[in-house]
1. If helix-only ellipticity at 222 nm (-39500 (n - 2.57) for each DSSP H run of 4 or more, over all residues; to 500) is calculated from each of P, Q, which structure is the one that comes out at -10500?
2. I have 4.1 for distance in nm of label points 7 Å out along Cα→Cβ at positions 137 and 201, calculated from one of the structures P, Q. Which structure is it?
3. With distance in nm of label points 7 Å out along Cα→Cβ at positions 161 and 289 computed per structure, which member of P, Q shows the largest figure?
4. For which of P, Q does distance in nm of label points 7 Å out along Cα→Cβ at positions 105 and 225, calculated from the coordinates, equal 1.7?
5. A value of 14 was computed for relative contact order in percent (Cα under 8 Å, 6 or more apart); which of P, Q is the source structure?
6. Determine which structure produced the value 34, 62, 5 for P(r) over Cα pairs in 20 Å bins from 0, in percent, calculated from the coordinates; the candidates are P, Q.
7. If mean projected area of the Cα convex hull in nm², for residues 65-144 alone is computed to be 4.9, which of P, Q is the source?
Structure P
Amino acid sequence: MRCVLALICNCHETSKGLAMVEIRHHYATVRGHRLFYREAGPREAPTLVLLHGFPTSSRMFRHLIPALADRFHVIAPDHLGFGNSDAPPVDAFTYTFDSLTDLTEALLAQLGVTRYAVYVQDYGAPIGWRLALRTPDAVTAVITQNGNAYDDGFVPDFWEPVWAYCEDPGPRTEPAARAALSLDAIRWQYLHGVDRPELVDPDTWAADHREVDRPGLDLVQLALFRDYASNPPLYPRVHAYFRERQVPLLAVWGAGDEIFGPDGARAFARDLPDAEIHLIPGGGHFLLESHLDTVAGYIRAFLTGPAALTGSAAPALKSAEPSADG
């Protein structure tokens with residue numbers, strides 16, 4: 001089993017010292033909706049699609065993109081209802097993970113992207129899994145950074161109020177769901193489990209809170225909370241896809257995440273025995289904010305391996321050496 005549970009992380013390469021990378025900012029009209037996306041790197045290079053989570057946007061990749069775009073063609077969209085993309089009201093658009101996947105799939109088709117590696121985090125994971133199930137030949141490799149695909153990953157203290165709201169949305173359960181949209185809750189998402197919180201820019205949670213605090217955006221997020229219940233029933237199909245395709249997979253996971261815990265990372269090895277798995281001590285849910293160079297180093301090494309480039313789980317895919325401190 002190519003499973004590495006690293007106690008400390010040696011970067012294969014760092015983002016420091018890389019040449020300045022031009023990040024291009026675009027809008028595309030997809031099925032009548034204006035979607036924003038960031039793009040960098042040469043378009044003839046292998047494509048990496050970055051799918052963000054809740055409650056943020058492609059802005060979460062603002063530092064990762066320059067660390068990868070010298071070698072890869074990077075595309076990072078904002079989901080509908082997030083960031084700089086349109087946010088139609090809930091009576092004008094049905095916000096589900098299926099519908100967000102529809103738009104992402106259509107955007108990639110519009111951009112002429114037919115084969116790509118995908119990076120998923122939080123909400124990006126159920127979108128990424130749906131893309132892989134719909135067009136398995138398109139996905140050459142998967143990078144999951146605290147992007148869940150197993151029941152093992154759900155931390156009960158966080159998820160019990162969400163499941164209660166999914167099962168019985170209404171005045172009894174909605175206040176706990178709405179609490180996740182507060183500034184304090186979003187700050188907690190960024191800081192919990194992080195051993196060096198001074199590395200996390202407070203602009204992150206402030207910007208995210210401004211976004212979800214816009215008129216009508218609370219209803220968008222509540223709709224997606226309710227629809228999250230559609231994701232665990234999809235997991236058996238995702239696991240079958242993993243077993244049948246043996247897609248190269250890198251799991252790089254903040255070990256202190258109290259939303260999707262480390263067991264969610266370990267679980268990938270059940271269906272993908274060659275998965276490369278790294279638990280990052282001192283890292284939380286938004287790992288890029290505190291461990292950018294570590295994550296970028298693992299991604300660069302993983303994606304330049306023969307298996308990830310070709311989309312086959314060949315033995316040539318190298319794992320990092322485990323290391324320990326004390």
Structure Q
Amino acid sequence: MFKWKMIALIGVLFCMATQASEAAIQQQNGFEIQKVSDNVYALVGDMTQRSPQNLGNNATYGVVILKTGVLLVDSGGSYLGAKAIAKTIQGLTNKPVKWVVNTGSQDHRWLGNSYFKKMGAVIYTSARAETDQKSGCNQQFSMMEGFIGKKGIEGTQCVYADHTFKKHLALKLDGVKFELYHEGTAHTFGNSFVWMPSQKIAFVGDMVFNDRALGIQYTKDVNGWIATFNAMAAFKPKMVVPGHGHAGDLALAKRDTYDYLVFLRDKVRQLVANDEDMIAAGKIDQSRFNYLKQLDSIGAKNAMWIFETLQFE
């Protein structure tokens with residue numbers, strides 16, 4: 001009897017150790033590693049502010065492992081942040097990052113370019129994103145240094161894409177087709193998304209925020225963001241890798257981003273029609289979306305930013 005109890009105990013301990021090991025594999029360098037398909041992963045970063053701990057990587061990054069190398073969607077918030085992304089990828093494959101797409105101009109989409117360019121990667125982005133990157137470089141660098149510190153920002157330089165496109169760019173990487181689209185504004189003006197038709201996966205950057213509340217402060221263009229989302233949704237992706245939060249199906253992206261945008265737009269339009277002011281917009285009841293992280297800090301601001309635009313419709 002004692003022997004069998006010992007065997008059972010050893011089995012339980014083994015299972016616990018295995019589970020602990022698996023949990024460790026899923027948490028590397030500040031990322032939760034989410035498997036999207038056999039060769040596609042989402043690296044889910046912090047859903048809070050940039051910090052010395054996350055090195056500016058408070059976002060989600062897409063990883064596609066191909067025959068000879070890796071396609072990375074967005075390069076991180078700093079040189080050291082990019083290095084942390086690369087180290088995380090090395091836990092998935094020994095293949096190098098050969099291609100990088102910047103889906104926008106916000107800092108954690110592209111300030112890691114300096115690292116991956118040094119490693120030999122070819123970088124792509126929309127022409128509008130590059131314009132905004134160049135005009136915002138100094139300010140973004142200073143702000144990031146304020147968040148992650150002088151040590152955290154070491155090595156970071158403003159390095160721009162090798163190739164830009166206005167509306168659309170078709171790529172074949174290791175024989176796999178990818179389509180890059182810039183359909184309009186979203187969180188930033190130059191937002192683009194990567195479409196992988198072979199698996200019907202869309203890597204959309206800051207067009208979609210899952211699990212946490214979006215911010216519309218950069219463009220204040222709620223109608224443009226809704227239209228851009230609809231352009232992506234027309235592809236009917238099976239999976240959407242967002243700019244923040246976990247990858248999921250289109251229904252999740254619609255619930256956490258599209259529905260929130262439409263809700264605020266319609267509520268603000270009602271206020272404008274009733275000759276209400278911006279203060280009233282800040283008081284809109286958004287409790288329907290209380291499950292979204294950071295809503296308490298940005299929800300009222302979103303409504304007021306949208307009011308700024310819609311009052312002139």
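1. This figure was derived from P.
2. P
3. Largest one: structure Q.
4. Matching structure: Q.
5. Q
6. Traced to structure P.
7. It must be structure Q, since only it matches.
Computed from the coordinates by the stated procedures, all read-outs in this text should not be read as laboratory data. None of these values were measured; they are calculated from a predicted model. Cβ atoms are built from the backbone, for glycine too; each structure is taken alone.
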